[in-house]
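I've put the structures underneath this note.
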Structure P
Amino acid sequence: MKLLDIFFTLFHTGLVFFNLFGWIWKKTRRLNLITLLLTAASWVILGIFYGFGYCPLTDWHFNILTKLGYTDLPDSYMSFLFTRLSGLPIDQSLVDTVTMWGLIIALTISLYLNFRHGFIKMGRSV
């Protein structure tokens, strides 16, 4: 179980950073847009059934943490990560706001750059 915790911590945190900054490099822009759209779809579409902002990675990781004896887990992975790294609690509404705006800003930039550099084409070709 401890190895799964390490895996999810590294993978999930890496995905968060890739979502936020993967648009920087031309070679990763299309993949970044895909991961951002999947993240947004999870938050919104799965959120209809599980609550807005739902992330299956968080759910799976928190199940593992519960089996490892963690209690009183926060509502989000970002809150958990901040507290785990700093040892300090953080206001959940602040985390939710920063996380949402991070996704919105990264998605906006990624969409713009993917359209601008032709990774996504609008209209039909002649």
Structure Q
Amino acid sequence: MSDLKSPTVLIVEDEWLVRMELADAFDALGFAVVESASAEQALEILSAHPDTALLVTDIRLTGPLDGWSLAIEARAMNPALAVVYLSANPPVLDRIVEGGVFIDKPALMETVTEAAMELLKRAE
């Protein structure tokens, strides 16, 4: 990244072990990591941190909003936000936000971080 400031990634995952593994992987790459267990909490975080560069979200989350809806609302708040979806369920192609990437679970952390880095590179 050409920026001196570390990019911020918001990881939204209701399974804490998976969230922790994702957080550790992005932290090791120098990202500022923010975590959330729900889409509703994630939207509050995005309101407070509009400079967030990347959203990594599970699709099936506890609460009324799923990852698809979260990404749509997050993009409305920040049109430049890069989005990576993770799910063991099949993708719903017409729900993926423009430029978003869908990765099947279980996924190697390297696969997730490489996809994220590619999205951020394209956005520069």
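Hey, distance in nm of label points 7 Å out along Cα→Cβ at positions 27 and 51 derived from one of P, Q reads 2.1; which structure?
Answer for the origin of the read-out: Q.
Using distance in nm of label points 7 Å out along Cα→Cβ at positions 75 and 115, single out the structure from P, Q with the greatest value.
P
Check the numbers for relative contact order in percent (Cα under 8 Å, 6 or more apart) across P, Q and tell me which is largest.
P
Out of P, Q, which structure matches -12500 when helix-only ellipticity at 222 nm (-39500 (n - 2.57) for each DSSP H run of 4 or more, over all residues; to 500) is calculated?
Traced to structure Q.
If you rank structures P, Q by Kirkwood radius over Cα pairs in Å, which sits at the top with the largest value?
Comparing P, Q by Kirkwood radius over Cα pairs in Å, the maximum is at P.
Of the structures labelled P, Q, which one yields 30, 20, 14 when Cα extents along the principal axes in Å, for residues 43-82 alone is computed from its coordinates?
The read-out comes from structure P.
Laboratory data are not the source of any read-out in this text; all were calculated from the coordinates shown. All values derive from a computational prediction rather than experimental measurement. Cβ atoms are built from the backbone, for glycine too; each structure is taken alone.
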